[in-house]
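Participant: Structures given as structure tokens follow.
Read the figures in this text as sums done on the coordinates, not as results from a lab. Computed from a predicted model, the values in this text were never measured in an experiment.
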Structure P
Amino acid sequence: MVRGLYTAYTGMLNQQNRLDTITNNLANASTVGYKREGATAKSFDDVLAVKVKDSSVGYLNQVIGDMTLGVKIGENYIDYSQGGFKETENTYDLAIAGKGFFAISFTNKNGETTTKYTRDGSFITDAEGALRTKDGDYVLGEGGSEIYIPTDASKVLVDELGNIYADEEYIDTLGIIDFEDYNYLKKDTGENYYVTVDGAVETEWSGKVNQGYLEMSNINVVTEMVEMIEIQRTYEANQKMVQTVDSMLDKSVNRIGKV
């Protein structure tokens, strides 16, 4: 009977984890290039149950079968499906159609520089013509160097392959990177960036760049809200289970135990 408390408790923890994930998705529904996260769960490993010193069989230990102890919180995953495009007509707003990520040079507070990746193509240029993110990080070219666009250029064109032209003169090519397996990518905490983990292998990019567009998040707000309602009902069911078992324990200890 007490095992029922722990089983219901693990169910409540799992629903809380799912709710936290959905809340984060809804908070980023309008974030450019954001990819939806999902949560998984799995059952506890089966445990062999045994009767200990059962008098009905001569005080011998007796196997009575397998049982589980509830649900375990699994791993979060990222849905990399394409988000919808929003037309902005801004010169430095770029959206990738298909797979791939823009390579960004990120410098932390300690002055350490690393390469990170993003689907957010809302870029700007600074006073020197360097192509940057809105947070000030440098956008990298295909050779891994920073991209500089002449400040006096009257027209800047970015073609489908990521080649950049200023007044019809070739300047550089965007460093767009793709990977064989996205399981070797993880989201950077607090940033709209991705970082690689050990085992990530780069592969040839085969998408297209759309100038004057931004890729919005792939969050479907209605779907997330429906799932949130389902989580709430499941949480309440587990909560009622805890209350029921608690009531049974109360009767066992305070009523039957007095007889």
Structure Q
Amino acid sequence: MNWLESMILGLIQGLTEFLPVSSSGHLTIGQELLGLNTSAADNLLFDIVVHAATVLSTIVVLWHEISHLFVGTFSTPKWNAEKEYVAKIFLSMVPVFVVGMFFKEQVEEIFGSGLLVVGICLTITALLLGFAYYAKPRTKEKITWLDSFIIGIGQAIAVLPGLSRSGTTIATGLLLGDRKEQVAQFSFIMVLIPVLGQALLSALDIVKDPTTISGIGIVPVVVGFLSAFIAGAFACKFMIELVKRGRLIWFSAYCFIVGIIVIISSII
């Protein structure tokens, strides 16, 4: 992988991380189109790096909301709305923590399993977005504890390449009756700690064994990180406004069409 290829993949990641179209699925498609023959471990490493970049862009875009939660959580020992919100965020991380701790090898194998899995998961994303668009559950005032855990299960399942994390978590919240703007913000904030934690562990592995990135190279990794960060900052703000307007059905159609094309191309 050279620096131009990593920049293209970083842009793909940044633009698709917050859109409900699966950034990991599009990264896999992009790698195939560019003819990159990287190992499953290298694919996962690059995926983690560019995901960390888009998480940092989330912090920049949602800094006001995040800083408000931080101040509200630590400014007083009393239980308040900010502490409750943060506690729900941590509850939502439990399922993905379990997957990361006990099923890491299986996830790495899936990331190297080719386009067929991506195509199938994209069609599942399309169906999920379609259900969320047409379903009209009773709207709740706030995200409940049970909602937080169920949305977290959706995030854990969405580690599959082609199954959109933002699409899955937002659609799950909408099906549970949560408000659009609330579930969009919750979806983007809940991923911060898991992805940054995984990125930190990967960085420690690289420090211990620099040959970990021998299949990619340090320059492509840095370029991919920067391009994903810049693109992600624009896409995050755009997606929040889009969810408020309820235009997810177009992404459902897109995922379905791309998913079918990918499935056919992987079979032929």
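Participant: So helix-only ellipticity at 222 nm (-39500 (n - 2.57) for each DSSP H run of 4 or more, over all residues; to 500), computed for just one structure, reads -8500; which one of P, Q is that?
Facilitator: P
Participant: Comparing P, Q, where is relative contact order in percent (Cα under 8 Å, 6 or more apart) highest?
Facilitator: Evaluating relative contact order in percent (Cα under 8 Å, 6 or more apart) on every structure, the highest lands on Q.
Participant: Given a value of 18.0, 62 for Rg and Dmax of the Cα atoms in Å, point me to the structure among P, Q it was derived from.
Facilitator: Label of the originating structure: Q.
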